[in-house]
Structure P
Amino acid sequence: MGKLWLDGIAKLNVVRMKGPNLFPELVGNAVMVSDKVVHEHRLTSSPVVCLSKDFYRHEKVELTKDAPVSEKYLESLNDRCLVKVGTEVQSGSILASATSPTLDEQVSIEEQLLRALFGKSAAWRDCSFCYELDDPGVVTRVDLVQENLPVDVAFRVEVEVVVRRELRVGDILHTSDGTKLRVAKIVPQREMNYLFRRSLVDVLVGPDLAIDLPGSGYLRHRSKRGWTNWFKTVGAVTHVTKISKQLEDKQEFRSMGNYSLISQQPVGSLPNPSQMVSWDMAQALLKAGYSENLREMFSIKSDAIEGRAMAYEATIKGQEILLDQPYSTTRLKHIFCGLGFELKINNDQFWLLPMSDDGRKKLSFGVVKISETINYRTYRFEPDGIFCERIFGTSRDFECRCGKYKGTKYKGIICEKCGVKVTASRVRGQRFGHINLVKPVIHPWFFSRVASLLEVELSELRQLVYEQGGVDKVKAELESRGIPLQGLIMETIPVIPPDLRPLFQLNDGRWCTADVNDLYRRVVIRSKRTARLIELNAPQVIIESEARTLQQAVDALMDNLACPRPVLGEADRPLNSLKGMLTETVESIRNKRSNFSARAITVPDVNIAKGTVGVPLTMAIQLFLPALIRELKATGKADTIKMAKRLLEQTSVEVRDLVLQVVGQERVLAITEANKVSALVVALCDGEVLRLNPEDVKALELTSGEGRLKVFAPLRKEAKVELLEPKPMSDVSSNLDFDRLLETILSGNSTNLTPVDSILLGIS
């Protein structure tokens, strides 16, 4: 078995200067480390990394040693063509040798050459599983998994590697007293030839950091004249541990990528996480005068579904970028419609109007008659169900349910067989349905208003409705008094678009659905049950009892947590109702994730100019990806976007020169975890950390902890100009809190919008 390494803990001679700071890099908790520590592997850690790769059935993959790999890699494979346990691996090493047949239309130029030289025997492609980490390691476990896999996966190769992880700039160290030290510089021992109590210094700390080092003495420096006293210090030999989470785990950057199915916002999980723009951060941006950049973050760089794609394409083509309304605002309107209200928004105010039954029917595209969702034999949505394609639109782009019409040439045609209109599937995010109730119900949010209109106690009204099923009596009494029933009494329940309450299949074959779908099903079932009892001429007592359960089902749909006995799901968890979705939507308006963002540990560097941030090459490529693609296409180096991305992945000298040319004097918006904001000029640097001038580190208060910094690249011309001349806003208040919205609903009054609200809602 190959050798294993240390676990990232060692006894080191840690020394802190007293008095003047002779090293500008040592700001706050930034430290200098001798390269002797690295060479002796005294802080070398050995994390266990689990790697896996799925091989799919349609690829017809075969594990074989006939793949075009080096002989030295083949020697490390066992009889099953998997890497042997104990093998030392490095970047490019083969973990599983495999090939798959290549179709004629998929043959590359290289494969065509092989065919010309060796004949048809080269009609395959290499799909081996390779070790891609930069740090070397030792294989400790290899498994070939063939059971409990997704249907389309033939087998999976799992490899466990113990990685040799050397100390790097940007790593976080812990001393024995819990103090965090950030490695700002690793210097050769000859340049750090200092002596403390007749021992060489391993870690040098600046005078700003309060660290418990009991020993005192003088730090000496070897000069041509010998050892000379330099300055007073404190120090001690203490245990130092490298933090378990690695530097590369804390480096995050993204151009565009995966999105949340519910909120349509960029995801925050690896491998390409987006950065969160919280409400506190938004306030800091507005106070600093970066409103146009915030508009981007909350619209075309977040959940503006069509706008973000158009912004990406417009940047590549060099066209003007237009803002688009965020999906969260549309979602807010739709959920309010599902609650029975019409939300109107203009430039300076918003208000809510109760919808009548006729208004709900005009909004709808059809009646939901059955509670079924999907046919588990055909995997198509059931007609007249809560996902009906005739009502809510087709689930497949430009294809009807029965498959008679397929393709864009049939766009707009309504199939005479299944009744589904041939159109794009995105209409399922806009179209409503409705449920006709056989008995009227009271809107659960208006019980207090109805009680005051009838001049009765709220408890008496609840007793009449929930114990006697007397909503018909309440309706008759209101009509006799000439009181409008709009919004108070409902005989029609709107069904929100399916994209707001998705139903999808997981990789293991199970189905996952939103909670509100179960609540809609309860309403349909109880309404049909009540109708059936009326058809059978059941006793009035039984009908009224069933009408009571219908009222309870509507209450749970609107506001499940407010019910005396909420509807529970798995693990006795209350199901999320429309009010819960409304709360989540309001929260998503005030807190969003943004594309073209990055975050990494920041270290001070005297070689970086003031007002400049040093960005690693790979991070800069993602932050300015559309502009780089545009430049490659303009110069003729790439014909397509795919080819341009492939060239940028090479990170060669030519690519570095291109990035320097495009980025030039571009600026990014930098935000600390303490919401300190600054516009910084971009400069390329080596390594995996962001680099700032020590003065900027102090100004942004990055002198403690891990010192992580978020950066956002602007897209529009207005946002780029704003980084040069910010215009602070005096008032950054907002009325978009949930309690205020409820007050608006119950009072029927309009609420004024602040300038901040217009930005959050995406109103230009």
Structure Q
Amino acid sequence: MQENLVIVESPAKAKTIEKFLGKDYIVKSSFGHIRDLSKKDLGIDIAEGFRPIYEVPADKKKVVDELARLSKEKTVWLASDEDREGEAIAWHLTEVLGLPVDQTKRIVFHEITKRAILEAIEKPRTVNMDLVNAQQARRILDRLVGFELSPVLWKKVRPALSAGRVQSVAVRLIVEREREIIAFRSTPYFRVVAQFHAADDPDKTLFKAELSSRFETREEAEAFLRSCIGAGFTVIRAEEKPAQRYPAPPFTTSTLQQEAGRKLGMSVSQTMSVAQHLYEQGLITYMRTDSVNLSLQALAQCKEEITKLYGEKYSRWFNYKTKTKGAQEAHEAIRPSYIDRQEIEGTAAEKRLYDLIWKRTVASQMVCAELDRTTVVIGMDNTPNQFVAQGEVVRFDGFLRLYSESTDDDQAAESGEGLLPKLAEGDRVVSTQITATERFTSAPARYNEASLVKRLEELGIGRPSTYAPTITTIINRGYVVKQNRDGQKRGYVQLTLADGRITAKNLTENFGKEKNRLSPTDIGMVVNDYLEAQFGPIVDYNFTARVEKEFDRIAEGEITWKEMIAAFYGPFHKMVDAAIEKQTDKKGQARILGTDPKTGHTVKARIGRYGPMVEIEGAEGEKSRFASLKKGQLIESITLDEALELFALPRTLGELDGEELTVGIGRYGAYVRYGKSFASLAKGDDPYTLTYDRAVEIVRAHQAAAAAANTPLRSFPEDPDMLVKNGRYGAYIAYKGKNYRLPKGAKPETLTLEECLKIVSTSKK
């Protein structure tokens, strides 16, 4: 008889654990939280000291009933995850199942291995109420903020909006970065690079050196090149220094999210989902952790694996220390459960993420890379100008043999580092070519998910476990979009001095291409501005970080959650009341762009009922004209000319088959109209630039599709009422005014009359 019931969060985790426990144990899943704050009203009794009102959702009642039945006369082991959410799940289980909180066995393990689970069962504890209260405090605070802020946005900005404590701060970061980009003005400059070789080098081995100063104009760059004609160049300093490059520590939740984004192109939510699957299969340790520590067992396994693969000289024993103040709930960094397991079975995403975790873990225990860094400074006769050449040679690869950490800077360095010839002070060098290339200053890069996570962590906002849902929420709310941007072409000038002669080339390059970058929407910017104006302290970076520290203090038992909530709620509620009473000038939310040259009326951009739009005000007694913004356009940055272009639709392109051919944008997107028929534009077609010929192609394709839909796939002379047709959702039978779905696997082109009659007769009415 099974005398023990082990309760975990997920079915996958239950399945894995069940393999390690004997016949005396039954393992069941709670499927996450079994109860939450009531969705009716606030779900918090403020008058009763912010008492939370919990309820079991309808979709969890069956699970609760089963667990309640199984828990009778059994020893219950609560084995939810070891973070605050997991602790709260364990506590809710004790409450709902009627288990004594001070007697029920609570077990935690950082990895799902037989050893870890058996050790946990040998050393059970009780539910840690400090961790539970930290989770409760976060949940209650976020409910209070969302519940009270959202109605204010409905009244003062636009219906159906919502706000959140961490989400609003994340949006603020993205909005501020966008405004930096809008305000940025790129300026040109000239970068000078020379090719040299040592004067006494018979092989004339070339190396590059860059001028330490830059020029603002073409005239300055050209004047400098002229001064180089016939000039002599001498080495004024040559340094060669040994250097070391250290491996990165093992992954925390945050660094895993960042590195998976940079190296694998995974979103934060995808990374966490895949990591969860790996953990539940017992392949990696727990993936929500702030710690960079490794267990002694893991350190020993790393040493053994490195020695086996690369030799003992590549191995070092080093345990990193967690620097993050308030690092919570974690015993170890994210690592493979079994270091000697280099490859796994699974999906492509699981294999790639596991490989990344394995390499990062093992590399953290490898020796430093040994480098030689060389710097050569070259002076120019009778001038203060200096060229600098830098080189780097790897003498011993160390951890680089296995893994190298990537960075957020996706702009490749323009000057490469390589091997430099042996040079000494006073050596003469000869210039074979000097090039001055026009470059341009760059605006700050928009955040991608990895760089946003990094910034949130730097500011102490949120927790690694909250980053994925935070980013998902602000995208789903329509405050932020993740999008790609095509690069644009621009011209630049390249001046080259060679053989005593200066030549100029006009070249082109692509710039500004972006992939999966986060941009605010117009409504995101409007909401951000309103929250900053009315609730500045709530969306303040330092305030949000201080709140996280307060949660940590609750988890450490230093303060009570009720104290913390009460201190927050009083001032916050006063801000809400003040915001409701304050009159908001919605007209002031419109941005005046200028005057329409045709009518002389004001043109403005604003948020309308159906989203961002531009408006040409009508004369007295006349209606205004409206047009929607294109994808990628913002109220804050759109120009008058760009706005006026939006009123070019509908456009008449000509005639086709005696019918007027027009292109426009309607409720369901861009279309071509011919007569009373409408054909949707394909993805990539721009209604503002669509040509007559392309419009005809779209119309003909639409006509052909309509004709095909009306032409029966099968007909039968012996029974004219029986037709097999191709419809919007696939093939079907039409018979005597009724339609019948084809059974799975039926081939419409080969159906016989007898088969069709059988389908009709057996079809459910």
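One of P, Q was used to compute helix-only ellipticity at 222 nm (-39500 (n - 2.57) for each DSSP H run of 4 or more, over all residues; to 500), and the answer was -11000. Which one was it? The value was obtained from structure Q.
If distance in nm of label points 7 Å out along Cα→Cβ at positions 35 and 235 computes to 7.8, which of P, Q did it come from? Source structure for this number: Q. Here mean count of other Cβ atoms within 10 Å over residues 451-458 was derived from just one of the structures P, Q, and that gives 21.1; the source is Q. Here relative contact order in percent (Cα under 8 Å, 6 or more apart) was derived from just one of the structures P, Q, and that gives 12; the source is Q. Given a value of 0.65 for FRET efficiency 1/(1 + (r/R0)^6) of positions 27 and 619 (r between Cβ atoms, R0 = 25 Å, to 0.05), calculated from one of P, Q, which structure does it belong to? Considering all the candidates, the number was obtained from P. Thinking of P, Q, which structure, once distance in nm of label points 7 Å out along Cα→Cβ at positions 563 and 611 is computed, gives back 6.2? So the calculation was done on P.
Throughout, read-outs are computed from the coordinates displayed, never taken from laboratory work. Values in this document were obtained by computation on a predicted structure and should not be read as measured data. Cβ atoms are built from the backbone, for glycine too; each structure is taken alone.
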